[in-house]
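Quick heads-up: structures coming right below.
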Structure I
Amino acid sequence: MTFEFNGMMLRLADNQRTVSIDASTLSDAINELTSKFPHMRRVLLDNTGQLRQAHRVLLNDELITRPPSTTPLSQNDRIEFFTAIAGG
């Protein structure tokens, strides 16, 4: 499966727009991704290891609200993260 990055996440992925990961679930994919890019862990995950609520997940261009960590993935799947930014 492939992660696609833009914005802040692109910088955390060492400016790699796409990163291929071999994983069968969303949890496995995120664990592999954060092992490859350790700085990404604190941005993506909260203190309990769950995906932070500020992130929206697009799986194959479909918005997945609060995806379970057990979400199955296939080799051809594509994930993007969109992050809410607060400010005033």
Structure II
Amino acid sequence: MPEETLFEFERDMETVEVAQYLRTVADHLESGDEFTLDSGDQSVTLTPPGRVEFEVEVERETSKSGDAAEIEIEFELEWDEHTTDTGELTIE
């Protein structure tokens, strides 16, 4: 399936700032509210369902000389765009 980048943001910032961004997203996820990512001329509004696929990936990239390494951590949420949340299974 082809991918389309809807929004992209990258900037060096203090870890406290990063925590604030993540906390804001977490608050919206917990309350079930939609949220908007906005930077410059880019903007995307997201409404995640009550259940999403969550992936955490940590990678180490070592320089060719082997003396320097960079750690990368990715948090990924994924859901089908046109699927509505059906909630839990109930059997009567």
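When log10 I(q)/I(0) by the Debye sum over Cα atoms at q = 0.21 Å⁻¹ is calculated, the result is -1.33; to which of the structures I, II does this value belong? Among I, II, the structure yielding -1.33 for log10 I(q)/I(0) by the Debye sum over Cα atoms at q = 0.21 Å⁻¹ is II. Consider the structures I, II: one of them gives 15.2 for mean count of other Cβ atoms within 10 Å over residues 19-26 as calculated from the coordinates. Say which. Source structure: I. Here relative contact order in percent (Cα under 8 Å, 6 or more apart) has been calculated and equals 36, so which of I, II was it run on? So the calculation was done on I. The maximum of FRET efficiency 1/(1 + (r/R0)^6) of positions 11 and 51 (r between Cβ atoms, R0 = 35 Å, to 0.05) over structures I, II, that is, the highest value, falls on I.
Any read-out appearing in this document is the output of simple, stated calculations on the displayed coordinates, not a laboratory observation. These numbers were taken from a predicted model, which means no experiment stands behind them. Cβ atoms are built from the backbone, for glycine too; each structure is taken alone.
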